Structure I
């Protein structure tokens, strides 16, 4: 049986585009080109017509160039992005209009595309980055140039910034036609910002809909939370139906690596959303196992600065995934990202801890930080 999406929705009012509720995240495509092309076309045929990629996603753009031949380019809303703080193509890369314009043209060449439907300011994580990207002569001006030349049709941004900052950006950005947010049953911090963006006609896109993979793991606390709230049910299905119940979300990004990623996600989205009562019960159960309520890091950052440059809150976040949720795959992914030399905000390795103990008296959750760093190093260190 062929699985397809059945209901188009507005992709924000500003863009005047339509989209289906499930879209393509092209960050983790299969390594084999022919397999990736086949998978992408299966997804597009199933209605996953918005495609999110980036210059920073390995050879994703190159694989997409092949998949979008034979009339497929005309079927999709193609979006890519770049920023110098996530990936530098050349050592001199900066936030200037000239630099982003150059990177934009390179992405078009890699995608073999005559135009881009969307180009996004990638990964706005703090106010300094926002100002650097949007000031006169900054990245946004380079994208405006491309739009004036007909190379880009729409502009947006992606973010991991504080919700209060994002709310302000929404008020300032009359040019913005889409925002990509993190949002799932474990992280609802952007709920109000998503509602505000939707009200202003900005397309709302959700990344990490299943918690970056946490919800795919066999987590006893999460399984119990769902069972207590709703009864015996598939955790991923419930996560998707929970998202579907939020009418302020236009589409979610589904990372595709195999055909079942496409079919299972769409099947879940074709089911009824959770009722208001189910959502309320589930939220109450999830709150019981929140980091704060079970004694894990709440990201207050009082433990910083570490004299050795260790991102203590980042590693304590990993500890919650691993030690409490029992989601070691996700924990390992985040650990490897934190210590990756190509990460512009790379942390020192936990093994560099000198056990000075200065962090522990400041911890509001009374976490034994030194011992936890040792545990994480033993579990996930190279």
Structure II
């Protein structure tokens, strides 16, 4: 029995769970592609729902699952045959499938996600091979009613080598009337053998209009989210919520203020940012600071090419262009992105002190500006 009181790895902090979300925005193309396959009785057994974090991939997966459960015939030979083509994945709110899915009590649904370790008070690092092997038990128990079965994996990126290979066996020889919905934030990193057995539904980043609509339906107080934070979230509702929780716009402003002092790095500002990254018991703040530093460096590269997009904060374009305004500058900053990414990944892996990591990164940026 799944304990819904425990933290859920597939739920964004302070937002509705995707299975409870009633609407989806900005993903019409992906939704229509699936509907075309459904209406033409040409459903593939595995779908890879891919795209950036927080743009609606999980919401789409749960919409597909509820739609499939709600649109199946009692005749096993015509499991999904319909006289009129479906034009939407919407399922009437009063349909009995909705409360079953919300409570995770739908017998023909199997969910794979990272489990919460109550003793260690954190999520496990991966979806384990033992979790994947339970699929065989699920297939055996649910095969008797001859109804469609749906497996949601959120996310397939969390599989380790053993669990990925175990899943591959099911994808290679799928049981009858099973649909796999694999959610991936980084599809390029997946095993080619898994990708080759899926049809990809590529989800798109949301425009500003869809962002506000989606945030409004996610129980988020959009009045507290500035336009700068919306722009900073890069078309991702999940990212907007996450960045808002950590006051990321303030962090971004601090980084730009530091860049403004280049090539004479202001030590006090740099130290303040490094101390912010060293907050104990919260790895997320370090990840956010690293992401924002990388974003600033990327925008410095665009500034050098004269291709900087609209400002994320006031006077940003003036500050970044002052530091980077030639093709050579652009190349130097672009090269630095790749170099720092490798160093930062290594530093995080070996648990280098966060404050030291941030200070070293800022010194390298200062050196590049000279």
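Read-outs throughout are calculated quantities, based only on the coordinates presented, and are distinct from any laboratory measurement. None of the values given here were measured: they were computed from a predicted structure. Cβ atoms are built from the backbone, for glycine too; each structure is taken alone.
Ranked by relative contact order in percent (Cα under 8 Å, 6 or more apart), which of I, II sits at the highest value? All intermediate terms of the calculation are to be shown ahead of the outcome.
Working: I: 15; II: 19.
Max of relative contact order in percent (Cα under 8 Å, 6 or more apart): II.
Can you say which of I, II returns 18.4 when mean count of other Cβ atoms within 10 Å over residues 264-271 is computed? Only one of I, II returns 18.4 for mean count of other Cβ atoms within 10 Å over residues 264-271, namely I.
26.1 is what came out when mean count of other Cβ atoms within 10 Å over residues 56-63 was calculated for one structure; which of I, II is it? It would help to have the intermediate numbers written out before the result.
Values: I: 18.9; II: 26.1.
The structure behind it is II.
For distance in nm of label points 7 Å out along Cα→Cβ at positions 120 and 352, the calculated result is 2.4, so let me know which of I, II that is. The read-out comes from structure II.
Here Rg and Dmax of the Cα atoms in Å was derived from just one of the structures I, II, and that gives 23.1, 75; the source is II.
With FRET efficiency 1/(1 + (r/R0)^6) of positions 8 and 328 (r between Cβ atoms, R0 = 35 Å, to 0.05) computed per structure, which member of I, II shows the largest figure? Ranking I, II on FRET efficiency 1/(1 + (r/R0)^6) of positions 8 and 328 (r between Cβ atoms, R0 = 35 Å, to 0.05), first place is I. Determine which structure produced the value -12000 for helix-only ellipticity at 222 nm (-39500 (n - 2.57) for each DSSP H run of 4 or more, over all residues; to 500), calculated from the coordinates; the candidates are I, II. Clearly, the read-out refers to I.
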